[in-house]
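Novice: Below are structures written as structure tokens.
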Structure 1
Amino acid sequence: MEASPRPDPTPPRVCVVGAGSSGLAAGRNLAAVGLPFDILEQCPDLGGNWNYGLPVARVYESTHTISSKPGTEYPDFPMPDDYPDYPHHTQILAYLRAYAEYFGLLEHIEFGRRVERIAPTEARTAWGDPMWEVRLDGGETRRYEAVVIANGHNWDPKVPEYPGTFNGEQMHSAEYRTPEVLRGRRVLVVGGGNSGCDIVVEAAHIAERAFHSTRRGYHYVPKYLWGRPSDQIGDLLHRLHLPMGLQRFFATASLRLAVGRPEKLGLPKPDHRLFETHPIVNSLLPYYVRHGAITPKPDIERLDGDHVVFSDGSRERVDLILWATGYNIRFPFIDPQLLAWADGRPHLFRHVFHPEYDNLFVAGLIQPDSGQFGIVHWQCRALALFLAGVAGVDGVARPKGVERLRHLKRGPDRDDLGGGLRYKDSTRHYLEIEHWSYTRGLRRLARMLDA
């Protein structure tokens, strides 16, 4: 059955949770199709992870992007020409402010409003889905005809458990802001992600000793290859339509020439091929390992007072353990079963569309091998067109496209979001996507929907 015009000509009002980069993209695209919306933000300012002054920020003083400008920016709002290849977090926040101002989003944001609960009601929308009750701090409740959850997934720190006890100081990378906490101390950074690598490089400058514990070896991608940002070289290979095997061969050969084999640099040998884990973009870690300023270590076996014992039998005295071990996927304001939760994560079509509800979406629930803003723009473009079509807003979406997406999201998501890659089995890759093929698929959905 095709979507039919609403008997009520008033378009549905949408609740957007969060005014970070994803919530802003949601608002911009809802406005573009004529859907009214409120953006509810618990903090006193926008920017989320990128706003260094907010408690929810996950950037540290020295943070720059690990994707270059073209791979980071929104497609309809280029970054300023005078920004460097890899902007600083203060520049990213200024960019997000400019985006919000340009698209008139500030008037829709309610700051200092924490969402405590989202639940379906008995009341129904004109197209048959339940209305959503949104309860805010202070007890206020509102009803919305649709919800876009865009509060991010890098906020609830994940800390692994090991046998034994540790007498020194421990902190998660979520709390890390400046390198002063590392000065003159014997520091162990645990975790092979980009944050862990950045922080252990900072420790190499000012710590007494800097140890880096990882469960496996990784391929370290420098920020520049062949005189250009490395992600731009990768996108060039995609534009040439090279098979993934050939792309991997070229990229691996480039890394061998530019960096060398990790195991010959004193780093653990990777147990996987290039592209089979989330990319580590860091030019300096191999450099400081070769200079003896960073000591690689395997996984922890146990904690022992003021020492840490590793799986190879070695032990080191440590003053500070800094856990750069990622985040739990959690949405505390909604019943996980309402997000089709299974195996530790939501199971949504393209990580966006609910299989049953046509008025519940999640934006930004991805771990791309690239920048994120542009990808989320296309997520939000597709969801806004779909919702407008479901609601029968005239002249916005093709009814046949709406019904096609309804059919797709209710069935198994057979598309390979890894673009032919097979990622290592790890919770870290629950939301991993290959950005080129994933974005191409979203753009196809948007074209299918757009009237």
Structure 2
Amino acid sequence: MGGHRTMNPYTVAFYTLGCKVNQSESQRFAREFEQKGYQVVDFEASAHAYVINTCTVTQMADQKSRKMIRSLRKRSPQALLVVTGCYAPAASAQMAADDIDLIVPNAEKADLANQVDQLLQMRRLEDHPVKIIEETMAHSSLKGLNRTRATLKIQDGCRQFCTYCIIPHVRGSWKSLPQAEVLQQTAELAAEGYKEIVLLGIHLGAYGWERGEKEGLSQLLEKLLMRFPEIRFRLGSLEPMEATPALIELVRRYPNLCKQLHLPLQCGQDQILKRMNRPYTTEDFRQKAAEIRRVVPDIALTTDVMVGFPGEGALEFQQCLDFVEEMGFSRLHVFAYSQRPGTEAAKMPGQVTPQNKQDRSRRMIALGDKLSRRYGQQWAGRSQEVLVEEEIGPGLWAGHTDNYLEVTFHWPPAVSDALEREREAGIKGSIQKVRLTGEPGCKPDSWEGEVMNSL
């Protein structure tokens, strides 16, 4: 990226729906526009261009994408409306009706900032008025731009074709960012002050596979860990069987690789896993979790669980519930199956009623809460390094450990406003050693801590 920032009269705002990969892409767009001299403003503010990064993983996601597009156009009829993301192909059919100025497919996202800039320049040449925004305008609160944790998308595309998922059809096959580009972008993020970088992909474990690099992710990760020892790296969602021995060993060896792996189980019942076209059984998953814990005993294993998939009866759900409890995950992301037109599962018999889905969601979430408390309490009296992310009250700070426990702790305010500003700048984004008390923290699902070192 790099280069000289030129003065630019334009402002741009972002709205992101869907997964962490979309969030990462929006952060990247923001940095690219800033390099062109744009001011990135909050989505609720007045802007010359609005970029909506859409999602199509469920029918509800489609509805939210359409609603946001139409709402934005009604609110800002003169602004440049740009639509990208997985819903973009569907939006093409409605482009005229929704008065969309530019649709950028996933395959062209790398050129989005250039395309938007060219359109705005053309508008100026056509005598469209461009209002100069004062340089003091508040910048966007886009998550991830607080210089503590950044996300970096290193892989796109999927060829798994789970029967409930439309993403392989809209994202296409595997595509991996070249290693040199990953290293360059990481260096840029480090120079901007980020202390943690989350590596993301639609099928993260397939990094490098299209180039024949079956251990591509582990090889890239080791280079990053060695070259940037001051950066804490975290992996995004990783298919369970792609936590290879080489990758697990990196988690053990490198202190700057977070001791947390997110392995999406989806269901803990073998017949349902087969109907989902998931490439493992519960026994495969059980053995993989045991292998990881043998090498890294205190690791946090987090997961996704889908309830209400076609064919899931009361017995299958109970078997899933039992398996999830056996696995002892530190955190669950629970969601109900949603029929998605164009997927095999949408046509399957045995669709589960909304009431049963809701009931099973509640029960699985309750189990997840119990497992989270059980894992967190194991750390009572032990110290952890916390990445300090925000001040949530006077002298009260919050952040995450490398195994993704959220911790809140007190740090008394300074005696003067000037010293307080200096102190706050030094604390936010720093790594602090904190002892966990085992008591609940000041935020939902957080833990209380006591700071052990000071600035």
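Readers should treat all values here as calculations from the given coordinates under stated rules, not as data from a laboratory. Treat the numbers as computed from the prediction; the structure is a model and nothing was measured. Cβ atoms are built from the backbone, for glycine too; each structure is taken alone.
Novice: Relative contact order in percent (Cα under 8 Å, 6 or more apart) computed as 21: which structure among 1, 2? Each step should come with its number before you reach the end.
Specialist: Details: 1: 21; 2: 10.
Label of the originating structure: 1.
Novice: Turning to a different aspect of this structure: Supply the structure label, taken from 1, 2, corresponding to helix-only ellipticity at 222 nm (-39500 (n - 2.57) for each DSSP H run of 4 or more, over all residues; to 500) with the calculated value -8000. Before the final figure, lay out the partial values.
Specialist: Numbers: 1: -8000; 2: -11000.
Considering all the candidates, the number was obtained from 1.
Novice: Hey, another quick one. For FRET efficiency 1/(1 + (r/R0)^6) of positions 190 and 350 (r between Cβ atoms, R0 = 41 Å, to 0.05), which structure out of 1, 2 has the highest calculated value? The partial results should precede the final answer.
Specialist: Details: 1: 0.80; 2: 0.25.
Greatest value across 1, 2: structure 1.
Novice: Consider the structures 1, 2: one of them gives -0.58, -1.10 for log10 I(q)/I(0) by the Debye sum over Cα atoms at q = 0.16, 0.28 Å⁻¹, for residues 318-373 alone as calculated from the coordinates. Say which.
Specialist: Working: 1: -0.60, -1.27; 2: -0.58, -1.10.
Comparing all candidates, it corresponds to 2.
Novice: Moving on. Using Rg and Dmax of the Cα atoms in Å as the calculated read-out, with 23.0, 67 as its value, let me know the right label among 1, 2. Each step should come with its number before you reach the end.
Specialist: Details: 1: 22.9, 72; 2: 23.0, 67.
This figure was derived from 2.
Novice: Next question, about the same structure. When you work out FRET efficiency 1/(1 + (r/R0)^6) of positions 70 and 230 (r between Cβ atoms, R0 = 25 Å, to 0.05) for each of the structures 1, 2, which one comes out largest? All intermediate terms of the calculation are to be shown ahead of the outcome.
Specialist: Working: 1: 1.00; 2: 0.05.
Largest one: structure 1.
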